[in-house]
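Listed below are the structures to be examined.
Please treat every number below as a calculation from the coordinates, not as lab data. Since the structure is predicted, the reported quantities are computational estimates derived from the model, not experimental observations. Cβ atoms are built from the backbone, for glycine too; each structure is taken alone.
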Structure 1
Amino acid sequence: MNKLEVDTKKILNKDMLTENEINKIKYRLDNKKIDLTIGIGIWHNYDITKEQTQKGIEWLRKQLTVGNNKRKADITKQLSFIEKDIINDFKCFQFVWFESENNGYTTKYYPIYRVWSNHKEHFDYYYNTKRIEVI
């Protein structure tokens, strides 16, 4: 096992991950420094920092406020009533793992987040710079 794999496993053995740690793993996956299978047997639903949680819920709530912004309108259409309700009754986020998308030339990895409501409902999503993908 190389140094990056050891460091990545050390990160994945934590219960809470920072935005920097998630981005570090994403960078390593995108650049083929590590393999996605590195998390098998380790990964679980990770808590994320309060700062990242605040940043994430503010971003999601801004997506629900459309106005004249076509991009936000397209994103909002992708969310069902249930998902919008969960956002409005937000409790916390968790980092789940990564989703991969291949365009025929390269594979990009996007963090998957789980959004929890106060009523114990949730949905998982990732944002690929163009749209929210609910899984």
Structure 2
Amino acid sequence: MIESIEAAIRISSSSISAAQIGALLGVRGSRLVNPKLPQSDARLIVDSSLSKSEPLERHLSHLCDQLEAIQSALKALPEDTEIDIWCVAYSNNEFAGFGLDGHLMERLSRIPTSLVFSIYAASGEQRDVAVGEN
């Protein structure tokens, strides 16, 4: 069983800063990551505002809503821009999975984004240490 979910939109570019990405989109990021090395990308991260206890599909739908609202502005970003929705799922058992509704997958297919999933099987105590909540 999936115990908790963290999800975020990540928008990265090697040609403009994270603040410039946010300004072009009219979006305030939860985090701005600017490169320390010349070959690194700047990244604007917008975390899901939903509770970690909400189901994966609710997080994806929520982030989809946000991307759909700025879809025309996304076209103004440089060609090197990459957009993904990153989801981290914590399971209380080593055999966990999930399914995605066809309607949600159809919505996601209309947005220029990739989905990235990281699934961790860990006890609550191990998970809290893994995400720095000790």
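When distance in nm of label points 7 Å out along Cα→Cβ at positions 13 and 109 is calculated for each of the structures 1, 2, the largest result comes from 2. Each of 1, 2 could give relative contact order in percent (Cα under 8 Å, 6 or more apart), but the derived value 20 comes from 1.
So helix-only ellipticity at 222 nm (-39500 (n - 2.57) for each DSSP H run of 4 or more, over all residues; to 500), computed for just one structure, reads -8500; which one of 1, 2 is that? Among 1, 2, the structure yielding -8500 for helix-only ellipticity at 222 nm (-39500 (n - 2.57) for each DSSP H run of 4 or more, over all residues; to 500) is 2.
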